[in-house]
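Pasting the structures in now, so scroll down.
Derivation of every value follows stated rules applied to the coordinates shown; laboratory data play no part. Note that the coordinates shown come from a computational prediction; the quantities given were computed from them, not determined experimentally. Cβ atoms are built from the backbone, for glycine too; each structure is taken alone.
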Structure 1
Amino acid sequence: MSAEPLLVVAGPTASGKSRLGIEAAEELDGEIVSADAFAVYRGLDIGTDKPDLEARRRIPHHLVDVVDPRTRFSAGDYAAHATAAIADIRARGRTPIVVGGSHFYLRALVLGLFPAPPADAAVRRRLADEWRSDPMALHVRLRAIDPESADRIAAADRQRVIRALEVFETTGRTLSDAWRATRRAPRYRALFVAPNRSRSELYVKIEQRVEGMFAGGLVEEVGQLLEHGVPRDAHAFKAIGYRDVISFIDGRCDLETAIAATKRLSRNLAKRQLSWLRHLDEGTLRWVAPAERGGVAELVARWRGHWKGSGES
């Protein structure tokens, strides 16, 4: 049986994915399955730029506000829940539209998780000690041996950097090679559509979004999460901006420094997302105009050609 077609609206942070997805859903009688690694957590609203309640009333959204921020939601958890949501939407005769930029979530959904080599506790402890001493040195080492993984994994992502190095040290193969060697047939015949913006325009939008987040109450949001018992080392707080706000709340930096760090990390995330899209192997990628420039009609036409299997996508 051939894989079912699936529409995925991807793209870098602040590029306009959400608007494109919502307006496409209105045209296609669709429902949205979020692919944002942090929008799943309840209470992380401002920093994750979740669609507001009015947008969610217009179009049903799945996998938004479904997890307590004190727990961890993995890529495997996401793939299982998203697969079920897609099947349910289709069973009701509607069009599932996956919207988000979390590469690990989208890869797990479309291609599945590869059987990772077993952990080596001693190697992991040593790498953790090295991380505490000089975390940037580990990412530099990862880039030297596995530039593909270094492009995907943020330099501050302790867990994934250490795991990628651990795999190399224990098997002699990079994480990228291990993934290719165990790759299975895609679950879906995915069409990835991304809003096309220049790098300079994208960076302006990132600046505006970050400034809007802080003006809109991000510091107060983080303070409330801490008051409700979310620990400072919670996985949910890996979302960009949250740990910088915690540093401000704890007196380790001033507000201007927290804002500047959030902008820088957002730009770095956008660079990684663009790199992933340039080397996309989870499906077919098509760039379209942003929604405000007619991109929805372009997306719908691409999707209809892809869905028919005509090769016109």
Structure 2
Amino acid sequence: MKAVQFKTFGSPDVLEYVELPTPQADDGNAVVQIKSASVNPSDVKNLSGHFSNTALPRVPGRDFSGVVVGGRADWIGSEVWGTGGDIGFTRDGTHAEFVRVPVEALSRKPVNLSHEQAASIGVTFVVAWVGTIEYAKLAAGETIAVIGVSGGVGGAVTQIAKKAGARVIGIDRHAPSPDSPAGRLIDAFVPLGGDNTAERVKALSGGGVDVVYDTVGGVVFELALGLARRRGRVVEISATAKRRVDFDLIDFYHNETQLLGVDSAKLGVAESAPLMNALVDGFESGQFEAPVIAERFALADAKAAYAAVAAGTRGRVVLDM
């Protein structure tokens, strides 16, 4: 099979377009023929050596959509989608024509999504779902503030929160496009920056929000903590520009704030399957919308795809097999 592989860490130039043995199914594993796979910022970081657990040589790639061609008879021919923090890191990933995954990792993709759309969902929606529903336990009638609402994860959090019956206050340097799901669904927008961001959010929420989902972290961490009402929950997934942070510990414990970290890379492809299953209804009912595909590349042009993600794109980048 054709695949991209890296044997040393570095820039996208370390990727090689190679011929590898096609993986084979066995009693516990299925083989999926990849139709589309997205390129995530974490895939680019993986090339650079950001993740200490990555074993070389390695075929990268976390998110995928394809068709089961090997394994249990009841799965053969099924269109599936998935993601994982192990594929592409400790086991070969999805930037190849085929991938072998545990049978438990199989999840039927929404029937109304194309393979490109389905391949663009994984990481962003899984980390959004885990933080919003599994950890923060956002409930109907609550208010959530989404810092970084215009980004991929912020848009996914917004859709999940609205489906849960919550009110959403979006926070970002620039308002989301009015044509985007976040732009249509947020109940209020507050610009990020200046001295009155926290005051405006508190005025909109009666003194503080129930949940803060902070996709930026680092430089805005103190702001995120300050938005939570008493016993509010703050979800952190990043540490932009500032790994170590300072905050008022007395204010923190007096407010009885709950601080929750989410790392989707800790969820293997089999552990992620139930989360992908949980997302299906939202897409098939039309309550969730797939991200915009910004650029498409052939597998042979993976270096260019990775370079595009490294440079920054507004929308998803996919590899079509």
Structure 3
Amino acid sequence: MARRRPTIRDVALAAGVSPTTVSHALNGKGRVDPATRDRIAKAAGRLGYRPDRTARRLRSGSSGTIALLLPSVEPDIAHDEMVSLDYYMHLAGAAARAAFAAGHPVLLTPPLRTVDDLRDLGVDGGIVCDPSPDDQRVGFFDSLELPVVTVERDPARPDRRWVVRSDNEANTRELLDALAAAGVVRPALIASSGGWSWAEETAAAYVAWCDDHGREPLIERASMRAQERSAYESAGRLLDRERPDAIVALAERYSGGVLRAARERGLRVPDDLRLAAAVDSPQARDADPPVTAIDLQPEVQGAAAVAMLVELLAERTPAAPQVTPAVLRIRASTRL
């Protein structure tokens, strides 16, 4: 027979106090003598008492739970590679650690189709990663008057304050400056379709850099679905049409497709073509040769997003928006 879960009354009986005193001691409310508070804590620990979160939520209207929403690009989530990308896994892990340290459970949600899907989760607030232009998820939180932080800007709400983002413009310019310093004169960009803010900011920074340096922008678009295959096809079109001496591959899994397209055309990296990635990944680090990439430090972003949301949940005003640092990792793909 399963052991009965200890109740607040069991703790009260063991400590020789009332259930109300136990509640105040464990929740940090009211005035409880330190010695009594210590006796209650020891009794609760001895009995293995744990607060009933459901009952506490019903009493307070708060669960303390934070929702973490990753982007999706496929109708069937079982076939969506976005949730397995290295960037999001590192971000989610860091967010979970930061939330747990602050005493908040984290719920990694399935795709939300309606505001009722969010309401049924019973969360207190959320973090939405990489909102798309037609993304309704931020609006769902607004409809329920729940605080929400986005990682990267919401294209539909570009002036929203509660944002943790990379300086995509500066990161792109730093990468292109490094390529130019290595002798590159015709850099091209495999950009992402779909209107994501980080992708559009990177593409705009690339065009502006080319204009500043008197270079012709060479851009080919690839999909965020089946990233490596899409980048392979886009890189093939670009290499057959143009002769860039470098390619910047924007999304995480694009670099593998570009490498394959180059090799099929007899181009050696870095001898005939330099290659860099706008998002670091295992595909970039473990490639042959290893690919120069921008490390967006998703662990820093995940922790920063949680810290901002925790402040909002406490009805405080955090510093926002917040721009997190990135690190340019120079590797063999851009060296000669």
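Of note:
- Source structure (of 1, 2, 3) for Kirkwood radius over Cα pairs in Å, for residues 137-200 alone, computed value 11.5: 2
- Value 18, 11, 9, calculated as semi-axes √(5λ) of the Cα gyration tensor in Å, for residues 113-160 alone, assigned to which of 1, 2, 3: 3
- Structure responsible for 28, with relative contact order in percent (Cα under 8 Å, 6 or more apart) calculated and labels 1, 2, 3 on offer: 1
- Computing helix-only ellipticity at 222 nm (-39500 (n - 2.57) for each DSSP H run of 4 or more, over all residues; to 500) across structures 1, 2, 3 gives -17000 for structure 1.
- Structure responsible for 6.8, with distance in nm of label points 7 Å out along Cα→Cβ at positions 17 and 289 calculated and labels 1, 2, 3 on offer: 3
- When distance in nm of label points 7 Å out along Cα→Cβ at positions 73 and 297 is calculated for each of the structures 1, 2, 3, the largest result comes from 2.
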